[in-house]
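Just below sit the structures, each encoded as structure tokens.
Rule-based calculations on the coordinates, nothing more; no lab input. These figures come from a predicted structure and were not determined experimentally. Cβ atoms are built from the backbone, for glycine too; each structure is taken alone.
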Structure I
Amino acid sequence: MRAYVRINSVILLDRLSKSYGPSTALARVNLHIHPKEFVTVVGHSGAGKSTLIRLMIREEEPTSGKIIIGGIDYDNLKKRDVPQLRRKIGVVFQDFKLLPNRNIYENVAFALEITGTRPSVIQHTVPKVLQLVGLAGKEKNFPQELSGGERQRVAIARAVVRQPKILIADEPTGNLDPKHSWDIIELLLKINRYGTTVILTTHNRDIVNALQRRVVTLRNGRVVKDEERGSYDV
């Protein structure tokens, strides 16, 4: 491997494999993602997208291969260091994962509270992030009072409030109608323009083809296509 690849890549996956008993979920995946890129990962169910994300956020460990994200070599990563790693990576899921007994402000603030952020910093930061995602004025609403698109915006606000260098959006439009889906994609593009590296997984062919961004296609646990301005043709 050439040394400059490590220097220029915010995400480096080298010959990454993951097996569950006799079943292979990922097979020698090589992927280099540069700072500030917007990359879409596509593939049918079972192609390996979810496994890839779990490995990147250290929910699981690979069977073999190397992961370096944000300068952190996972080979040297101790269990106690995983929380620090996850501060570098924001994650948004299809099912929002909001706390139902906390209002919108409290949901977003919670991501800072658990890292020991000072209350004064939280009070300064959270309103700015809610403004960014278009939810200013809804701080006191609870998740059940919001539309699906608004709840996903809260989830994105919570993911970016710690200013991560990387945002992983795993099927963020899967539960949304077309209009709200595009609203979320526009928000992800906006966050990307601010300098955050974005990795999006989606089954939405229209979104992928309209984005005209880099597309990585997985099939049977392997990268079968990696195009700078790709399309969804699996």
Structure II
Amino acid sequence: MTPYAQVQLLSSATKEWSITEILTYLTGQFPGQVSFSSSFGQEDQVLTDMIAQEGLEIKIFTLDTGRLFQETYDVFDRTKRKYDLDIQAYYPAAKELGEMVSQEGPNSFYFGIKERKKCCRIRKLEPLRRALKGNKIWVTGLRSGQSANRQELPKFEYDEQFKVIKFNPLLDWELAAVQVYLEKYNVPQNSLHKKGFVSIGCAPCTRAIEPGDDIRAGRWWWEGSHKECGLHK
């Protein structure tokens, strides 16, 4: 069966199921080949709580770019301790990162979209490629309300870039529903969320947003791009 046929089958078979029912089914269909990528944002924390509470055999990993906020490391630590989870951290390749910083400087991403995307590729895309290797299902915390680019995403899709089926279980959740869940189940949260940070990435590339701003306005605010790093095309 082709990956696209699998996507159609999964979409049809699980249409009326809950998130935990779908996740449980996926672990049965693809044992040892289901991974969840977490940046410890609010959506990711909802899914982490669901996975932990159900005791699902889903590998959880995060991309440590080396430029994260201390608050992100704090919620990483609190999450691991609360749920007693193994969360695998993937890092940039030292040689490639060292060459970029030596040749272009530590803040080259501010100089243009090309430079910023190179930094994202080294710090995020290549580690992600390693993290997803050998997996069939990639679970994400994407929501359609996060950006215009994500409004037309399906819950199941085949990602050509990483050759994996992507499952976006929270796609139709509103931010308010995410926040209600986090409070109801006392899920660890990044303290920056209460300071106007909605979408949190690397510290030099993220700032708080103002009321009425787009949810991604605080990411790479100095450029007029589509506010994506390349992980989710």
*Comparing structures I, II by distance in nm of label points 7 Å out along Cα→Cβ at positions 116 and 212, which one has the largest value?*
I
*Work out which structure the value 19.4 belongs to, where mean count of other Cβ atoms within 10 Å over residues 12-19 was derived from one of I, II.*
I
*Thinking of I, II, which structure, once FRET efficiency 1/(1 + (r/R0)^6) of positions 20 and 188 (r between Cβ atoms, R0 = 30 Å, to 0.05) is computed, gives back 0.95?*
II
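Between structures I, II, where is distance in nm of label points 7 Å out along Cα→Cβ at positions 68 and 220 highest? Kindly include the intermediate steps, with their values, before the conclusion.
Details: I: 3.1; II: 2.1.
Sorting by distance in nm of label points 7 Å out along Cα→Cβ at positions 68 and 220 in descending order puts I first.
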*Supply the structure label, taken from I, II, corresponding to relative contact order in percent (Cα under 8 Å, 6 or more apart) with the calculated value 23.*
II
